[in-house]
Each structure stands twice: as C-alpha cells, then as structure tokens.
Structure 1
Amino acid sequence: MDKQLNNAPCGFLTLSEEGSIVAVNRTLLNILNYEHEQVIGQHIDTILTVSAQLFYQLYFVPLLKLEHSIEEMYMSLNTRDGEEIPVLVNAVVRADHGATMTECVLIPMRKRNEYENELLMAKNAAQEALLAKQKANAELEIALGTLKAKQEELLETNKQNQQFKLNTKRELELARKIQENSLTESIVNDQIQIDAYYKASSELSGDLYGFYQIDATRYGIIILDVMGHGISSAMITMSLHPLFQRQITQGLSPVKVMKELDRHIHSLFQNDEEARHYCTAIYLEIDTARQKIDYVNAGHPPALWQGASGTQNPLYATAPPIGMFEDTVFHSSSLPYTEGGRLLLYTDGVMDPTASCYLFDLLKDHPDLPITDLKEKILTSLNHHKEAHHKSDDECFILVDVK
C-alpha cells in the first residue's frame, strides 16, 4: 500500500471474496487500536460489532454481489478496546489476477453530536435573526417546529437502535444456550472413557460434536466444523445435530452417516449456490468387542490414534468436505487395535492443520496421564499457542481412552 493511501484521512481496507482482510491502512489501524499483523488474514467479523456482523451477512454481502458497489452504508466497528465506532462505508468489487477483491473506504462519523450541534446552532441563528431583523413570528415558529420534529425523530431512532441491540443480544444468548445444551455428556465405563472441550469464539459457533453408545460394545463419535463463523454457520450445525444423532444411535455405518449429512447440506442450498456452505467432519465407530475403529474423514483435520505402545496413527481425510460436491462417494477406513489406546479429535481452532502438531507431541509425552488431567494440559498448551499466534476461532476437541 502506497504511503499516501496508508495515511489517508479515512480508513481503507481490502477484503477477499470470503471476507478475510487482505490489506488495511494505518489510519484504520489507529482508529481501531490494532496492529497490522493482528487483523491481516482475519475475517472482517473481527472488527465488527455483533449487530454489524449480522448486518454484514444479511445486507452488505448480498447487495455487494448484486450491485458490485455500495455507497454510504452505515455500520459499526468494534475497536480492540471494545469501543463502538460508527462509520459510513463505500465499497467496490474488483478483479485482481483472477481473484475477486472488495475495496472499502470507511469514514468515521458521530452523527448524534453533529445533529444536536446543528439543532442548537439553527435555533440560536433563528433567535438572532428574530432580534436583528424582526422577521415574521409565523416563519420562526415553523422553523422551530421543524427543528423540534427532527430532534424527536433523532431521539426515537436512537431509542429503536438501542432496543434492537438489546433484542439481538438476548436472542444470541438464547441461541448460544440452546447450542451448548445440545452437546453430549461424558461417557465413562469399563470399556471406554470419552470427554470433550468446546468454546465458541463469539456468541455462536460453527463447531459441533456428539458421541453416543450404540449398543453394548459399539460407540459412535462425530465432530464437525461448518465453514465460517457466527449465525449462519451455527444454524447449519444445529440443523445437522438431530440428523446425525438419530443416524448414529440407529447404528448406521460411517459411510451412510456421511451420505445423509451431505445430502442434507445440499438440500439446504439447492436453490441458492451463492449461499452454499460446506462442512468438514469425521465420524468414527469404535467396536470394543471386535477391537476395530471404522471411520470416514470428510476433509477434516486428521484425528490421532495413539496405541498402547505409543505408536501414533493420524486418521487422514478419506473424502472431500460434505456439501462441497454433488454425488460425492464416501469411503471408510478401518484401524484395528489390540491393547487399547487413546484418540484425539479436534477442529482447526485447536490446531491449524498447516501448523506443527504440537498436541501430538503432548499426547506422546504423557501416555499414562488420566484423561481429565490430559485435557487440562491441552487447554494450557492451547492458550499458550493462541497467545503466541493471536488466533481467534471456535475451539473444540474430544479425548477418548479405549480400554
């Protein structure tokens, strides 16, 4: 970014087609109290208020796709310190070496004070004019009446905005509680022990998991991660939950479970390709009697099996993410075991698949640590890793001890 644009008297940023921040000028960074490396590569939701995130998904993105440009759209930014900054946004879509980019100009505004100052100045001007020129009382009354109406309109608009923010916050909190209550409880018996950790990066999460005892010796474990964050991703995960819960408890094979989840996501977006989402997922069926694990990994980060001897086997993807391609053929893989072992399943908010597998080393270094203590060590390591890389994503992992 050239020096003149970097220090322009207004904010400037460039977004990828997925909404990730590709470039940002120093002016906007100063307004938001962020450093360059803290926002580059992050989704624009990082700098938007909760209500603005919803507005961005429902109005900004569809209008931009339709018109390829936006003029003077009101949005609210969220500074690093939690301060809300109202801005006017002008945006335009352009092609850059085959990629679609959105360039945005953001102009800070604090209209409320400006309106009130304008009202006061206009009133004083009218009174001065009355004393100086003795203009007609009728005209002055009309002007004052108009000013009063504008002031009342401004106050009513502000009241409605505050109520909207309050209602939105309440609805999101209710949705978050519903989502968390859908998560399964830990399983502990003489065959297996299963425990999990889940934390959303915002009010709602695109991550979800479930584990169920199918019969006396079989257990089904699934973990999913829907593309993106926030309300749209959370709605998709919640629509998948009753479907996979029913299929797993009925004992359907991993291939059949994935086929049904894939069919469901395609049905959600069959008439709207632009809104299509995809979802990575891995489903395992553990049979303790046959001492075998059957699984399908649909584009998800590899789960890790660590045998009793300490040997580690990543369970790599066997198919593309669900919802990505029509008529996807899913294949299952099997992993036999003899003396039990330990499983780790996770989403990319816990361990980026492109990064070093630091959690794999943690499991290897503590093979005999009880699963509850291992969970605490993972959380400590995760917090340290997150601070070092400034990551902000949904966090979810499952630990399984097969006895």
Structure 2
Amino acid sequence: MAWALGANSNSPPFAPAIGANAISTMRAAFLIGIFAAAGALTQGGAISETVGADLIGGVTITPLAASTGLLVAASFMIFGVYSGYPVPAAFATTGALVGVGLSLGGDPAFGTYQRIGTFWLLVPPMSGGLAYVTATLLRREEVPETVGVPLLAAVVGAILANIRLGVIPHPERAQGSLAEAASFAVGRPLVAGVDVVAILATVVVAAVGFRYIRAKTQVSAEQGIRTFLLILGSVVAFSSGGSQVGLATGPLENLYSVELGLPSIILLGIGALGILAGAWMGAPRLLQATSREYAQLGARRSIAALVPGFIIAQVAIALGIPISFNNIIISGVIGGGLAAGSAGVSRRKIGVTLAFWVITLVMSIAIGFGLYRLLSTVLGIQ
C-alpha cells in the first residue's frame, strides 16, 4: 500500500516542475522519495489515527479487515499507476475501510464523513481558485518578478515555521513547530497573551525565504523562478508524505499499538520505506501523465499550482483529514492553466479523471464490503 502511495499520490507535487522543464523526471522521482519519506516520519501520525479509528464506529478493525481494505485500496492505485489516470488515494482508502468496517458490523461515522466530505468538496475550488489568482498576478507586468516570487517564498517560509513536526517536542502535545521551539527555548514570554517570540521566528524564516529567492531572481529571473519551483516541489512532496502515509498505516494502528504494543514511529517508518521505494520505482510514469497531459504550464503557473497545494495539505494534516494529493495538485494545475486560457487544459482528460474519482469511491466501498464478507466466510475468521 505504501509502495502504491509513493508511486501514485506522492508524484503530483513535482509534476508542474517537470512540465516547466525545471527538473528531469528521474531526478524528480528521486527527490519525491526522499522528501515524502521524511514527511511520513515527521507528520504522518494525525492522518493515521483518523483512518485507523474514526471512519467506522462500534467495532475494532481486525487484521483480516485491515488486510482486505489495504488490498482493495492498493489495487485501485496500482491500476492508476499503469493506466496513466491518477487514482485519489484518500478516496480509495476511505471507501475501502468504510466498506470492510460496515461488513464487519460497524456503524457509519456520519460526523466524520461529513467533515471529510466537506473538505474534499472544497479542495478543487480552493486549490484551483488560488492557483488561478496567483498565476494571474504573476503574469501582471506591474508586479516585478523580483518582488512577486520572493513574496510567495516568504509566505511558504512563514508556513514552514509553524507546521507541526514529530521531531520537535512540545510540552502539551506530541508535535511542535519550529516557531514554538524557539519560543520555548527562551521561556515562552507572552505580551498581552501573544507569543511574540513565535511571531518573530516566523518573520525571520519568512525573511530568509524572501531574501534568498529575491537574490536568485535579481541575478536571473528565470533561474530564480525555477529554483523556487524546485523548493516548492520539495516542500509539497514532504507534505504529501505526511498526509498520505496514514492511508497505509491507519488500518494497522490497532494491531501495532494495542495488540503488539509497538510505538507508532515503527509503523510510520515501515510506511516511509514503502513510500520511498514506490516513488523511486513507480513514480516516473504518472509524473509524465500529470505534467504533460493536463496542461502545458510555464514555470510561473506551475508555482501558482503548488503554493495552494502546500497550504491545503498542511491545513488537512493539522485537522487530521485524509486528502488526495491528486485532487489538490491537478486542481491547481487546471487553475494555473486556465489563467492563460483554456487551450492548455485537456477537457476530456479532466472529465474522465473526475468520473474516475467518483467511481473509485463508490466501487472501493462495494468491493471492500463484498471482499471482506467473502474472505471471512471462506477462511472462517474475523
């Protein structure tokens, strides 16, 4: 399952960079594996908990149920890798786990479904809309590239300073951010209830990002833009690993944590290794599909596609909501492409992909339900 995630859902973050000829396909696959595996280890816990415990009520996911759900979801995604149509991992996994959970005798968790479904429905307009606006602004002559692109780098830097990472301790929860670590290091002084050190740390990181990209763009606008595009691909791939590994590890949370008594970092480590292998072995094919067939993007519109993807991914991780990176990045690619006119967007490809997403969700529920019922009857176990 983690292999399929590495080959499928962790591929889109670098697709715009390949489409803009900022990096080769094989080099992108290598970087995807490294950054996605790191994200899986440091940010994967929240999504894993949601997938493992919150999708079905009244029952505990058994080893057979977990195996069935993972088999169904991974099969959908591997089909996507070799068909060239990116399958949304969150749709496939959520549907499969709901199907096996219902077959196991569990109760639907309608509150969780409503929360997840609402977020999923908001992703295309948010990602596509932000990408369209950002691409339009970057194309305006009155906004110099030596200002507009560095400002986007500052925004990314500010967010990076505040994302929660498992390697940063926090006295009140499992994960802390870089800005919080800086604040706690000096005693966390508050001014009128405001953590001024955390704010200062955020400003410093944002300023470093602005200054670095501005220096690059002043030397060469094109080189500076491509440098920022590669950095964006890296941080989005990192976020992708953090949000996607839980789709593989979540069904096994009860087995590892409760029955075997193992720390969750071991399970996340296994998932990270699978993602690494999948990215290196299976990502190039899908990278070609998403970068060449959806839209012919330049470097500027590619940046516009990745910035909202990074923001939405980190919001989803903070909320513990499983998401499809195919959904996020492809919506951003389409929004960025439309900023220059619809000629660069394959309407047929988009329509087929959207239909395939809906089919994936419905069919994964049905197949998960039926396959678990068949296996439990044939094997005589639960």
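In this comparison of 1, 2, the computed figure -12500 for helix-only ellipticity at 222 nm (-39500 (n - 2.57) for each DSSP H run of 4 or more, over all residues; to 500) is attributed to 1. A value of 96, 43, 29 for Cα extents along the principal axes in Å, for residues 44-251 alone, calculated from one of 1, 2, originates in structure 1. Here mean count of other Cβ atoms within 10 Å over residues 132-139 was calculated and came to 9.5; which of the structures 1, 2 was it taken from? Label of the originating structure: 1. Taking relative contact order in percent (Cα under 8 Å, 6 or more apart) as the criterion, the top-ranked structure out of 1, 2 is 2, with the highest value. To which of 1, 2 does the computed value 0.10 (FRET efficiency 1/(1 + (r/R0)^6) of positions 156 and 316 (r between Cβ atoms, R0 = 41 Å, to 0.05)) belong? The value was obtained from structure 1.
A value of 174 was derived for volume of the Cα convex hull per residue in Å³; which structure in 1, 2 was it taken from? Source structure: 1.
No lab work stands behind these numbers, since they all come straight from the coordinates. Since the model is a prediction, treat every value here as computed from it, not as a measurement. Cβ atoms are built from the backbone, for glycine too; each structure is taken alone.
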